[in-house]
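All of the numbers you see were taken from the coordinates with simple rules; none came from a lab. Values in this document were obtained by computation on a predicted structure and should not be read as measured data. Cβ atoms are built from the backbone, for glycine too; each structure is taken alone.
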Structure P
Amino acid sequence: MKKAVLLAAACLLLCGCRAEEPASVSFFAMDTFMRITAYSGNNAAAENARDAVLSLEKDISVTDSGSELSRANQNGGGELSDSTLALLQRAADISAETDGALDITLYPISREWGFTTGEYNIPDDGRISGLLENTGTSRLYFTDSGIVIPEGMMTDLGAVGKGCAAELAANELKSAGETSALADLGGNICAIGTRPDGTPWKIGIRDPDSDGYIGILEVSDKFVSTSGNYERYFIGEDGVRYCHIIDPKTGRPADSGLSSVTVAGTDGVLCDGLSTALFVMGSEKAAEYLRENRETDAVLITDNGEIYITRGIKDSFSLAEGYSDRNVTIIPDT
């Protein structure tokens with residue numbers, strides 16, 4: 001799991017949409033601040049959703065030596081609960097579908113750079129090359145009841161964990177009959193139904209170069225996940241900014257020309273995993289992927305401020321106040 005609190009890349013714009021007495025729980029989990037709100041006022045629903053998130057964290061935290069995932073890393077695999085095994089397999093599937101742009105075996109490299117400890121460091125080429133030898137999601141082997149992890153490798157579900165948490169929270173809220181609820185899980189949003197007044201939820205997409213919001217995405221019954229190079233980074237002695245998203249091919253912070261990727265869809269784990277994978281790919285390959293795989297929609301923001309969106313959200317994305325001069329390009333179908 002990530003060791004620093006992420007600045008929320010997608011922030012809720014909720015003015016004028018709250019019920020008189022919504023039920024809300026705020027808590028810290030998965031290294032970030034979270035809030036779950038049930039606008040019916042059902043406290044039990046919000047609390048059960050929170051408990052589901054906390055239970056998931058206990059199972060998959062890579063920094064908790066007692067978690068299922070940590071024990072598997074320590075033992076070279078082993079039997080796992082159905083839920084943890086299913087999440088690992090889903091992550092492996094997304095990795096395969098993105099040609100390895102999502103890689104759940106990069107934890108030792110992230111740790112070497114200091115992104116998991118806060119003790120930042122720029123590894124030399126030899127060290128990175130050595131660590132890369134023990135990476136590659138495709139090298140993991142799944143059995144009917146568990147996983148085999150090759151010697152020297154470690155798994156980390158940080159790139160899909162909050163997406164899974166959003167799905168679990170959604171299940172709890174919907175099973176309680178909630179038709180208007182929100183879970184803000186630190187850059188991952190679960191928007192159930194519509195706002196209490198019947199209008200879509202408005203999700204603010206952060207400007208990578210400031211604390212403001214560059215655009216607004218309107219959604220109903222969707223998951224929204226954002227990854228950006230402004231979330232967690234350090235400035236090296238060379239004056240270069242190094243972000244926490246590692247490129248699996250180089251073992252270095254991704255330098256893809258993108259500053260932010262927001263993905264929206266009905267599959268929380270997929271949205272979470274793709275926000276990282278598309279960021280690593282860069283705008284051209286990301287656009288190609290999105291043309292061929294239309295399960296999700298996305299907003300891509302480049303390092304020079306260009307904005308690209310998928311056709312599916314052309315009527316639900318708008319520029320925020322102060323950004324009307326920005327050009328928004330719809331990713332072509334061919």
Structure Q
Amino acid sequence: MELKGEIKEIIYRNEINSYTIANFETDAEETTIVGYLPFIEKGDTLKVVGNIVEHPEYGTQFKVETFEKLMPESIEAIEKYLSNGKIKGIGPATAKKMVDTFGREIVSILRYEPEKLVCIKGITKQKAIEISDSFNSNWDIWKIVGYLEKFGIGASGAETIYKKLGPTTIEQIESNPYILVDLSTKANFMQIDKIAIEMGIDVESELRIRSGIKYALKLATNNGHCTVLYENLVQFSKDLLGVSEEMVENNIIFLQVKKEIVIEDRKEEKQEWVYLQNYYKAEENIAENLLALDKYLNVKEIDNFDKKLKKFEKNSDIELSEKQREALYAVQNNNVCIITGGPRNW
């Protein structure tokens with residue numbers, strides 16, 4: 001379902017992820033819209049796509065899945081947009097002068113002919129350029145959400161990416177679409193890869209192969225693994241990308257040199273394991289902390305532990321299994337005790 005209208009009031013906004021609740025006025029009615037709406041302000045004109053939902057407490061709402069920010073069409077809406085404080089150098093009084101002077105043409109003038117603004121009292125040539133730059137910067141932000149939608153990245157992800165890449169976001173992505181895999185946890189490599197190839201990226205491009213290797217490692221972490229056997233990584237990446245084993249291995253070496261991945265040679269196992277750099281560092285940090293903890297004095301050791309444990313079992317009418325008892329003694333006798341597996345293993 002698609003609606004087109006104006007943001008009349010922002011009721012709530014999460015400043016971290018831009019989840020927004022707002023009053024939205026269409027030609028037919030005013031409704032409440034909810035969803036991730038970065039870069040949106042009161043007075044903005046939007047085209048939103050989504051579904052009507054019933055909230056148990058707040059009633060009927062329109063849940064936004066995707067949106068497009070539109071340039072206001074009416075004189076009143078244009079003036080309201082220019083007055084919202086987002087464009088440097090324009091306040092309510094200046095916005096009114098601009099609209100009164102140029103009418104609907106003000107949008108085109110701000111985009112392409114800012115020098116014409118000097119006819120308005122108080123606007124110098126330098127200030128006109130600054131106003132135009134600010135207007136165009138806001139304009140460019142609008143395009144990013146729609147542009148990233150085709151890569152399968154929603155509004156909240158688009159805001160995260162823009163914060164990292166800045167005003168040249170689209171240009172950087174067109175140069176290397178695979179940077180989206182690194183920048184967004186919600187990025188779908190297969191969808192990005194398909195579009196990248198359609199954009200002209202060679203299937204044997206090193207950018208593609210390196211991104212595919214890192215994607216393979218991320219898949220493993222999603223399944224609860226911090227590392228992957230070297231030969232398994234090579235085979236999976238080769239099959240995923242449709243390239244030679246040599247190309248995969250050469251790019252694994254490149255990623256290792258660039259310290260984006262770590263290859264651990266476990267000589268006792270006669271095997272090599274590959275980690276994403278941040279996961280290797282996390283594992284290393286955990287190991288160092290465990291070793292440090294293990295060297296401390298065991299201040300939690302309980303006197304007469306056997307006697308107290310038997311008393312507990314008797315009073316609580318609980319009979320511990322052999323494995324549960326083993327775990328309690330391990331905690332009693334050691335500073336560090338790692339227990340793996342769920343209750344069923346006990």
Structure R
Amino acid sequence: MAVKSEQAQHTNLRIIDFFAGCGGLSLGFQNAGFEIVAAFDKWEPAVQIYKKNFAHEIHSCDLGSLDDYKYFLSFKPDIIIGGPPCQDFSSAGKRNEDLGRGDLSITFAKIIAFVKPKWFVMENVDRYQKSKKYSQIKKIFKDNGYGLTESVINAAFCGVPQSRKRYFCIGELNGVDNALTTYINANLSSEPTTIRQYLGNSLGIEYYYRHPRSYERRAIFSIDEPSPTIRGVNRPVPKTYKLHPGDAAPVTPALRSLTTIERSYIQTFPSYFTFDEQNQSKTDLEQMIGNAVPVKLAEFVAKCLLGYLKDNSELNVKQMQSTQLELCLQV
């Protein structure tokens with residue numbers, strides 16, 4: 001069953017989503033009122049989950065292998081959104097941007113330069129700005145006339161019960177730089193969202209285990225704080241685990257890691273979103289959930305864009321009215 005928007009469509013702007021995964025970015029923009037007309041991804045497990053949750057089509061496509069982007073013109077997109085694979089830049093990955101996946105952000109920029117949508121939104125890990133690929137894509141965007149708003153946003157201040165910093169680049173064709181910075185800063189909450197604030201006591205636990213990248217880091221967390229970043233790895237409590245000084249509670253028989261679906265809730269996927277656990281491997285599901293853009297973070301960015309569009313639309317109307325008045329006075 002396709003996921004319905006949480007509110008009625010109230011824009012006429014058409015969106016296509018590249019590197020869509022299971023649909024976190026799509027769902028966030030759809031919930032804000034935008035129309036997603038198509039999505040693209042090449043990882044078949046994620047494509048199958050996307051198909052079960054959206055009415056529009058997702059195309060199984062290796063964007064990095066394409067030489068001709070004319071096909072995308074047929075969708076007449078006003079906005080292109082996407083989160084090119086971030087593993088080559090991520091602190092959780094090998095931090096080697098020459099492994100190949102980093103080139104997909106260049107592909108994204110080239111598609112933008114060819115299609116020339118009025119807007120684009122690109123998401124990546126917070127350290128993306130330190131990469132060599134970053135300077136290349138920024139040059140492509142600027143050479144093609146885009147004003148850029150760049151911001152590293154912590155999802156915990158956008159209604160997501162998770163500390164997850166992500167880089168966003170929002171481009172406007174023939175626009176100015178930093179046009180949306182004020183909207184982003186004004187809409188961030190003053191306090192981070194905790195798991196209890198978002199999910200109440202529905203998990204039935206006070207503490208949980210989240211496997212650390214290194215045992216020099218804490219691994220036991222309280223639901224009265226934001227979750228650490230949801231990653232593609234989810235493991236049970238090791239029998240040999242030694243308590244870290246920063247752990248929120250001692251190890252007890254009741255201590256457990258979050259389930260796959262609970263982790264999707266931390267990523268703010270709604271309970272009615274279908275992950276098809278019977279036909280998908282746990283490993284694939286954990287990976288696609290960990291890779292996803294949190295739905296509420298995507299919705300936050302979409303609403304900031306809507307606010308900017310609304311204010312500038314009203315400004316354009318006032319300018320037209322003022323011009324008409326001047327003409328009338330001259331007659």
Structure from which 19.2, 59 was derived, Rg and Dmax of the Cα atoms in Å, options P, Q, R:
P
Taking distance in nm of label points 7 Å out along Cα→Cβ at positions 199 and 295 as the quantity of interest, name the structure among P, Q, R where it is greatest.
Q
P, Q, R: which one has distance in nm of label points 7 Å out along Cα→Cβ at positions 103 and 151, as calculated, at 4.1?
Q
